[in-house]
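Visitor: What follows are several structures.
Just so it is clear, none of the values below were taken in a lab; they were calculated from the coordinates. The structure displayed is predicted, hence computed values, not measured ones. Cβ atoms are built from the backbone, for glycine too; each structure is taken alone.
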Structure 1
Amino acid sequence: MPYVVEKSEKNRVKLTITIPKEAVEAGMRHSAEHLSEDTTIPGFRPGKAPYETIVQRYGEMKILEAATEELIKAAFVEAMLDEDLETVGQPYFNMVKLAPGNEMVFTAEMSLMPEVKKLADYKSFSIKAESTTPSPETIEQAKTDLTRMKMKETRAEAGRVLAQGDKAVVKLTMKKDGVEIEGGSSENHGIYTNEPHYIPGFVEKIIGAKEGEERLFTLKFPADHYQKHLAGKDLDFHVKVNEIFTLDIPALDDEFAKGLGLPSADELMKKLHENLSAEKIEQENRRQEKELLELLAEKSTFDEFSDLLVNQEIDKMVEELKQWVDKNGMEWDKYLVSTNKSITEIKLDFTPQAIIRLKVALVLNEVAKLEKITPTIEEVDHELDELAKTIENNPEAKEYVYSPAFRERIEHQVRNRKTLEFLKKTMVK
């Protein structure tokens, strides 16, 4: 299969592949057979109509279009094997010539796998381990959260004013420069006056109000607020207190513990400490991994990354963000409005982190090669078997789990995990 290879700056490569006329015609005949199997042609059994009859029914162009994917796939794989190119990411295909009775010409543009020019000496670098003991503040917050699970709310007597520790149900409207902000209104918004999460000064402004009372005031949003277009800005609040509730928060005693299935308050506190410690250990593991990998990425030097590769990584990050937004019950368009950013601006923000992620992947790969870290057959089999158990009732998905392509993916994940464990043992002091 004739082809031309063009390598350019930033580790990009472009293949221009020509599929001869004879091969195109053979592919069309093969495609026509499949088309005739899926439809009824009068006078012929499925799959038995002659090629000329199928052409009359569908037209040459439709048959050619149906054959294109398989023709391109076969020609591309053949060229890649001949050239032994080590690429990364997905190729970008572009059709140059596509017409019945002619050769087919297409291009495939890809990123070559960048190399680590100089790997940082991971045996001489170190990061400091941090305590995984839960802080007293964390424990107190956890205790508060537990007791609130059994908290009782009682409608306050008529004429009672809102006091610290009460709950208020309010009608809330927030405006900036006279215009109501996105998501800035609620008919029945619950305010727990002992919670520390509200805009500074908000609770103080409504303490002392009676049911039915309205209050107007202006507060400045925190400078570090996640909604950047509101951070540090003055907002006007209109609050009407609809209802007031007193709160009865139970003591964290033996009776409370028994309600949660534990024999005593002491056992409850022990379990609480265990859970908080496990959470802290997990957080510390994630912090250590991120810190050591980014340190090695920063101290290593690399080939230049192609724009194709960086853009693909950015697209992957955008998809991950969309999944997170969906998982948290938000709509993508409304999320963009809340951040006051366009998709282009988000992609630009992602660029530095995308490059770090690419560098980290190369570092892991290089360390694994140097240290000869590979997963055993038994380790990969175990991963696949455990995953298959979760989809016992889905034969199609289970079959895919044991496919060669998925196995290769799992091998890569296990190798990275083992490499990370090696680096943590080596670098964490």
Structure 2
Amino acid sequence: MARQALFPGWKVVAGSGVGIAFGSLPLFASGFGLLAAAMARQYGWHQADVATAATIFLLVQTLVFPLCGWPLDRWGSRTFAIANILAFAAVLALLSQIGNSLSQFYLVFALLSFVSAGTNVVSYARAISLWFSRRRGIALGIAASGQAVGSFLVPVLAQKGIALYGWPAALLILAGFEALVCMPLVALLVRDDPRPYGLLPDGETAGPQVDIAPRVDPGMAMKDVLRTATFWKLAAAFAIMGMSFYAIAPNIVYILTKIAGMSLAEVATVQAAGGIAVLFGRVGFGLLLDRIHAPLVGVAAVALFACSCLIYVVAPVPALVAVGAVIGGLSIGGESDLMPYLASRYFGTRAVSRIFGWFLFAFFLGATVGPVAFAQLMASTGGAQMPLLLLVAVQIVPAALFLSLGRYPASAATEAPLVSRAMANSLTRP
């Protein structure tokens, strides 16, 4: 079959990357601390007050992720992403107008979390899964790497805005950027389906105008997915991964200062190295998913995480700790690739957004438990060594779950019929 010189699917990846880079998760992970600290200084709020807002944000977003699936599977990535970006911008502007009221702060922050879940990877996984098959892993990896790029850019832009104009103006600038830059780029580049362009996944051509009747996606209905052991194995694996990753992240300063005797400046350097590694992990795991059976890639991700924890315990030397942070960053980079990829390979694209939403729910449900459980274990054991060793041992569970999955039923049973029908349509047209 012929190929186009420039496959439009890569424009979809680029638009998705832009949307993900400036979605709510990069803003929360990298910009929340700066904005909340500026607000706390002005209003005299305490650290516990700010931390409550962070908990509200994570909890609401965790609950909303499964709700994103139905409208995504019904209306597509482009429409849903545009609506969420505009709503996100509107609530950012609203947040800039609150006064010295913690109740207002919490309420608006809950609203911000509710409307912005669809600004993240979950909105774009369906479109990328329809545009790519053989290269789906790297396409998802490149798009998801936008989150790492955003996590680098957002704090820089937020700090400059706060320093020059104050936090309310900084929020308005971010809102304007979402509405006037991010949304138009997503609207221009993201397309839900290759068929109206006479294309098949990965850039194969199928004649002028492949059948553009409403799509009946190959794959399993959500009610059937929920009856499979595979779904629950994957949900459990991702819950443990979320618990493990987020057990480390909020406690990393304590871990490295107590175990390795590092200064705050050294910890910041280590965290920066880990952040860069996340970017390479997104792309690297995407490449692996296109070449290696995905459950084995999942085993590799949890094995890398276990190695990172072990390095913190047995080699508390700053240079080796940095190596551990890089290994940990690489492992974290795989989770956004694994969830939508495994959802589409094992269950097809019919309900991929809903499945991915439930996997995100499981991941962040584990994430809400991890930091507190790890901190309590540190307090009860008098250090971080034992909790870290327990995290290493726990990785046996997701590794075993991945290894128990078997072959993809979707490779022959779900995607091949779509390609065959499109080919037949193009061959029988006059």
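Visitor: Comparing mean count of other Cβ atoms within 10 Å over residues 178-185 across 1, 2, which is largest?
Guide: Numbers: 1: 12.8; 2: 17.6.
Top value of mean count of other Cβ atoms within 10 Å over residues 178-185 goes to structure 2.
Visitor: Taking Rg/Rh (Cα atoms, Kirkwood Rh) as the quantity of interest, name the structure among 1, 2 where it is greatest. Kindly include the intermediate steps, with their values, before the conclusion.
Guide: On the way: 1: 1.10; 2: 0.98.
Looking at the calculated values, the largest one is 1.
Visitor: Comparing FRET efficiency 1/(1 + (r/R0)^6) of positions 58 and 258 (r between Cβ atoms, R0 = 30 Å, to 0.05) across 1, 2, which structure shows the greatest value? If you can, show how the numbers build up before the last one.
Guide: On the way: 1: 0.00; 2: 0.75.
Structure 2 gives the largest value of FRET efficiency 1/(1 + (r/R0)^6) of positions 58 and 258 (r between Cβ atoms, R0 = 30 Å, to 0.05) among 1, 2.
Visitor: Taking 17 as the value of relative contact order in percent (Cα under 8 Å, 6 or more apart) derived from one of the structures shown (1, 2), identify that structure. Present the calculation step by step, with values, prior to reporting the outcome.
Guide: Values: 1: 17; 2: 25.
Only one of 1, 2 returns 17 for relative contact order in percent (Cα under 8 Å, 6 or more apart), namely 1.
Visitor: Next question, about the same structure. One of 1, 2 was used to compute helix-only ellipticity at 222 nm (-39500 (n - 2.57) for each DSSP H run of 4 or more, over all residues; to 500), and the result was -24000. Which label is that? Please list the in-between numbers first.
Guide: On the way: 1: -16500; 2: -24000.
Computing helix-only ellipticity at 222 nm (-39500 (n - 2.57) for each DSSP H run of 4 or more, over all residues; to 500) on every structure in 1, 2 gives -24000 only for 2.
Visitor: Of the structures labelled 1, 2, which one yields 2, 10, 9, 8, 8, 10, 12, 14, 16, 8, 2, 1, 0 when P(r) over Cα pairs in 5 Å bins from 0, in percent, for residues 202-297 alone is computed from its coordinates?
Guide: It must be structure 1, since only it matches.
Visitor: Oh, and also: Just checking, which of 1, 2 has the largest value of mean count of other Cβ atoms within 10 Å over residues 130-137? Don't jump to the answer; show the numbers that get you there.
Guide: Working: 1: 11.9; 2: 23.2.
Evaluating mean count of other Cβ atoms within 10 Å over residues 130-137 on every structure, the highest lands on 2.
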